[in-house]
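Please find the structures below.
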Structure 1
Amino acid sequence: MTTEKIRPLVLEYTIVSGDFAGGGKAASDVKRCLSQLGCQSEVIRRVAVATYEAEMNMIIHSFGGKITIYISSDNIRILCEDTGPGIPDIELAMQEGYSTASDKIREMGFGAGMGLPNMKNCSDFFCIDSGEGQGTKVEMVINL
């Protein structure tokens, strides 16, 4: 990004459960926005991957939710909040390859069990709060 301070920017996206046709819209939009702001390509890639994984997890596993992206001159904060069944065992869900996706979802090419690990790997800060029956909140920060 340019060296001058940018005015904080907030992007919000409503994610609809089961909306595979709309999957990736938030990630594409934030990628375009960051490119227009002059962000480094590696930062754009990390934000796009983290956002896409969060978006698809919400589409596949939740009853819907919201992704809010806060862009400042120091970092990009991605806040994901959904309603849904929640994650009963976060430690297990964070293991690469672990997935609760149905066979139908896997046949569509999703559910490889890399969503949460990819989100964490793309982030400088990663926090997840969930429990059975309470939905899921994920916060990711990518420093600039």
Structure 2
Amino acid sequence: MIYTIRTTIGRENMVMNEIENQVRLRGFEIKALIHPEKLKGYVMVEGKESDIREVIHDMRHVKGVIGRPVEIDKIKQFLETKDKELEVHKGDLVEIIGGPFKRERGKVTRAGKGEVTVELLEAAVSIPVTVTTDSIRIVEKSEESEEEK
């Protein structure tokens, strides 16, 4: 069964490491741990409920087990691999779809692995903003990137 543990936000990996250490030392029946990046403050644990409750008892940064077991279908979205990384090139016109600059459009000035630097078009002053490729959508490819194909 898969149970959800509530933790202090930002301490999920620390909790997972401590659970892993306890499993090695004391042999609890825990099979898997996952901390979905999108779910801040939560760790999913697969194992025997009594062992999970015992291993987290008095553990720092743990606030408790949440209710009943979670169905695998409910967390499948966190377990599936991501699609191929978005190919972004210098000069592409993009729209930011997440974060504080959501719905802003800009031109890519630098494209790196997993992130891009964008100059916002609507800003009165040229503002370079670095965002992850997960939080942008390509509106229009530049001529340079079209020629590379």
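Computing Cα extents along the principal axes in Å, for residues 60-107 alone gives 49, 24, 20 for which of 1, 2? Structure 2 accounts for this read-out. Of structures 1, 2, which gives 18.2 when Kirkwood radius over Cα pairs in Å is computed from the coordinates? Source structure: 2. Starting from the value -7000: which structure in 1, 2 was helix-only ellipticity at 222 nm (-39500 (n - 2.57) for each DSSP H run of 4 or more, over all residues; to 500) calculated from? This figure was derived from 2.
Quick check on the output: 2.3 is distance in nm of label points 7 Å out along Cα→Cβ at positions 52 and 124, derived from one of 1, 2. Which one produced it? The correct label is 1. Have a look at 1, 2 and say which one yields 21.8 for mean count of other Cβ atoms within 10 Å over residues 44-51, as calculated. Source structure for this number: 1.
With distance in nm of label points 7 Å out along Cα→Cβ at positions 28 and 116 computed over the structures 1, 2, the top value is the one for 2, the highest of the group. Once relative contact order in percent (Cα under 8 Å, 6 or more apart) is computed for every structure in 1, 2, the highest value turns out to be that of 1.
No value in this document is a laboratory result; all are computed from the given coordinates. Predicted, not measured: the structure shown is a model, and the values here were computed from it. Cβ atoms are built from the backbone, for glycine too; each structure is taken alone.
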